[in-house]
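What follows is a set of structures to go through.
Each value in this text was obtained by applying a stated rule to the coordinates, not by laboratory testing. Quantities reported herein were computed from a predicted structural model and do not represent experimental measurements. Cβ atoms are built from the backbone, for glycine too; each structure is taken alone.
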Structure I
């Protein structure tokens, strides 16, 4: 696995803008910093996998990019739902944490399959 630093910086800039959007969109929310930090971490993980990481194997690299794109969309929808409703701490942490852990697990399994080839 190789990391393209230019694309990683672009992904970080996109994440910063999205997190700022969630920060300003939740002005009256108690857990304003939680959704800002949660969106930044989850979007950076998925956009990093989508944009910045490249591997020598064609099929597995495409699979990781597709999984990253799907999880980015799911996490974006999840954060939008939590932004437009009253945020309760426990469901937000559990749902976001489970989605991120499943994403990391799938990417790990795909990279292990790449090493075996």
Structure II
């Protein structure tokens, strides 16, 4: 299969190097997306509750992904397709803005619901 334009520099690395570099790169991009999601929610001035949910979500996703990988490696002496696919999916979620978008939508819904509740209680 031909190497796409702009990726020729990767041919200087061995297959093993490219295979194992994906783990530190995944960790790096999870950290980058966490910072971006955190910054987005801070800039939107959401309640601290939603920031805590973001932090807990990232801890949960990362921990569950590691547990699945370790389980597959420990019990199968290799990375089983099922655990690896699920772990990769969890890391894919952590490397996206989806969590912060959902939390921001929930924040707006919560804020709007509170506003309507206050308005209803002040109308006599």
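The value 11.5 for mean count of other Cβ atoms within 10 Å over residues 85-92 was derived from one model only; which of I, II is it? So the calculation was done on I.
Comparing percent of Cα pairs over 16 Å apart across structures I, II, the highest figure is found for II. Quick one: distance in nm of label points 7 Å out along Cα→Cβ at positions 37 and 61 came out at 3.5 when computed from one of I, II, so which one is it? For distance in nm of label points 7 Å out along Cα→Cβ at positions 37 and 61, the value 3.5 is produced by structure I.
Kindly point out which one of I, II the value 0.35 was derived from, the read-out being FRET efficiency 1/(1 + (r/R0)^6) of positions 13 and 53 (r between Cβ atoms, R0 = 35 Å, to 0.05).
On the way: I: 1.00; II: 0.35.
It traces back to II.
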